[in-house]
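Engineer: Structures given as structure tokens follow.
Derivation of every value follows stated rules applied to the coordinates shown; laboratory data play no part. Fair warning: this is a prediction, and the values are worked out from it, not measured in the lab. Cβ atoms are built from the backbone, for glycine too; each structure is taken alone.
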Structure I
Amino acid sequence: MLSRVLEPEVMDTAEEAADYDSMDHSEVNRRFVNDWSGACQEWGLDPASRQKMLDVGTGTALIPIAFCERFPSLRIEAIDLAEEMLKLGADHLRRSGLSDRIELNLIDAKRISGDDNVFQTVISNSIMHHIPEPLNCFTEMLRVLAPGGLLFVRDLMRPGTDSEVESIVWTHAAEATFRQQQLFRQSLHAALTVEEVAGLLERIGLPRESVRATSDRHWTVSCLKTTSGY
């Protein structure tokens, strides 16, 4: 098994933000929205109900835009620690006409501001591999999630060997630039395994089985916060 190799926590240069934003995330984002909707139904929740959502590590805000385009009742607070990402996100919001439903804030996912039990659903896509100590981020997301609310988190899954890393890069990023391919490699090396995530969930009182591999390169956490606490 490859050891975890950390990458920079914040991608906050204009070049990094533009590189990230120029990649085609549309299919991945669409699948994320679909899978969140399916998870809601699996847990007996109505994805079309009026909900306040928190998107942790929103990047350039393409995921909350995709959510709001599909679910008109959603109101979303989207946070990130990268100011350059949020600048591009604000541009996307203006063009989408969704600025009244999506609020962007410069906030550290390890220290989310605000009260406990605020959001009916908390989501995150591809932020955990940037966090040196992901336990803090999981703890904060669970803290601000309301009892009975859905925690839905997805990220890259660290492969076992270098050859597996290369196979994933060439399967999913063959048409990307060299720099984008290299960023993908680094992210795979920085990612967590399913077993590592299961251990983190156990430490905050969530079932280990709440996480599972959901593709050749992703794990997903899907669980409810119980009414009695964590």
Structure II
Amino acid sequence: MDRILVIDDDEEMCGMLEEYLRSEGFAVESVHNGEDGLGRALSGEHSVIVLDVMLPGLNGIEVLRRLRSESEARVLMLTARGEEVDKIVGFEVGADDYVPKPFSPRELLVRIRAILRRPGGHGKPERIVLDDLELNTGNRSLRKAGKEVELTALEFNLLELLLRSAGRVVTREQVAKVVLGRQFSVSDRSIDVHVSKLRRKLGERMPGDDRIKAIRSVGYIYTIEHEEQKQK
């Protein structure tokens, strides 16, 4: 059983997360200050550490900095929405991912499962460039023609999956497992909703030329009719 350590001074939120993540099959432990959290994180007992940036005493960035000097533990940071500086510093210090507050337990679960699927510790940031899109897996940002496009966590994961498979069909089963963190159900229309929202944010490559096309009863494909995919 994967063990999750939550380091956050919001005891009510921690209690809610403990209940939710345990119902999803995780063992969960909460600590409410940086000093004690660092001690537990260094124990090596946890699969993922959920670490809040704003902690009393020893803040989350310093906890992560000290942790990284001794450990490659997987760390998902919680930041205040819009605090770009915290996000950038967190990634520079060695966070695997971040979730801005407020967030839903389902979103956090998806991100935790995505981290657990990665090999080893925190991964090397990567840029995926296709057409006028530049997806950065390090700071989880998207730029379209040089301008930043705001994506939800699920939309980012969906686009990353599609771009990595550009020119090939991604099945609905793959989307459900990788992006939504659950088994596919034919009655679940949420995949279509997320794809539709992502399409609107990306826009057409040119009039009448959709970037993401549906393959009936199978899945979706990010088309590469005009440019080849590059990874740097």
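Engineer: Compare relative contact order in percent (Cα under 8 Å, 6 or more apart) across structures I, II and report the one with the greatest value.
Structural biologist: I
Engineer: Matching task: -12500 is the computed value of helix-only ellipticity at 222 nm (-39500 (n - 2.57) for each DSSP H run of 4 or more, over all residues; to 500). Pick the structure from I, II.
Structural biologist: I
Engineer: With percent of Cα pairs over 30 Å apart derived from the coordinates and found to be 28, which of I, II does the value describe?
Structural biologist: II
Engineer: For structures I, II, which has the highest computed value of distance in nm of label points 7 Å out along Cα→Cβ at positions 9 and 201?
Structural biologist: When distance in nm of label points 7 Å out along Cα→Cβ at positions 9 and 201 is calculated for I, II, structure II comes out on top.
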